[in-house]
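Only the coordinates and a few stated rules stand behind these numbers; no lab work does. These figures come from a predicted structure and were not determined experimentally. Cβ atoms are built from the backbone, for glycine too; each structure is taken alone.
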Structure P
Amino acid sequence: MEIELLDVPEAGELHIKALRLKNKVKLDYKTDKHASFTVKDDEKVHNVMYFSEKSGDERWQCDCKWYTLQNKPCSHIYAVCLALKDKKVDI
């Protein structure tokens, strides 16, 4: 499965937090159609999911409160994208 990475905004709070979290990303599991990652954010662990059968931003989901309320990519999703781009996590 090939994962379509999102472009991480170059400035702002989401970018700064994603940079801090990219070293705390771990692959939980993957199948032919989706992958699950964990991101340790301070004392909480968030689950980020990637669904290859969906399109655009809908491919990415996170269980954090910010994503749930905004329905837009959060720092945890961006951290996974940065970790994959920088080869911090093998898929």
Structure Q
Amino acid sequence: MPENILVRDTILDTAKSIISGERQGTYGKPENSFAVISQLWTAYLGKEISCADVANMMILLKIARNSSGVYKEDNWIDICGYAALGGEIQANFDKKENK
């Protein structure tokens, strides 16, 4: 298997194991954690911030860190994790809205 595929698989597999195991066990359900973060950010900014916004802004934080030019695999892993969680949160929200 080519090395680039091993790297991408490692990043994706690591993100999956973190968001489905370790972090959920430590911090609870992501949608609950993101709800608390969105409430705090909403209060601080005086502007409504959704749970999906939290995922997007956490991704942007990791992108900002990547812009330093220093490679850190953790940033890429976290981007994948936040994207998966944001997608799940938004999909579940859309299902509730369309009932």
Structure R
Amino acid sequence: MVTKEDVLNALKTVADPHMGISIVDMGLIRDVEVDDEGNVKFKLIPTNPYCMSVMAMAFQAKEAVKSLEGVKKVEVIVEGHVMENDINEMLKDKE
């Protein structure tokens, strides 16, 4: 079973492209949830509301967590960005 620690370790492989520091170490990841079915959900909070790299970081974070064995679905929610609604719509899995 996937744990919160597994998710955070996977997310540590994703770096902010401007700082070169992991999004976990920068404190950009919040509210990590993992259920018994292997569904993972977390928030990504950019350093500023106009961060141009947030979409790339969110997609990289989603793929990093998806690659973990036992993960069924990954939901990334971007908060605190001027385009968060559009970004979150693009991040949704199309059923």
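Numbers for the structure displayed
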quantity: Distance in nm of label points 7 Å out along Cα→Cβ at positions 18 and 74 derived as 0.8 - corresponding label from P, Q, R; calculated: Q
quantity: Which of P, Q, R yields 15.2 [mean count of other Cβ atoms within 10 Å over residues 10-17, calculated]; calculated: Q
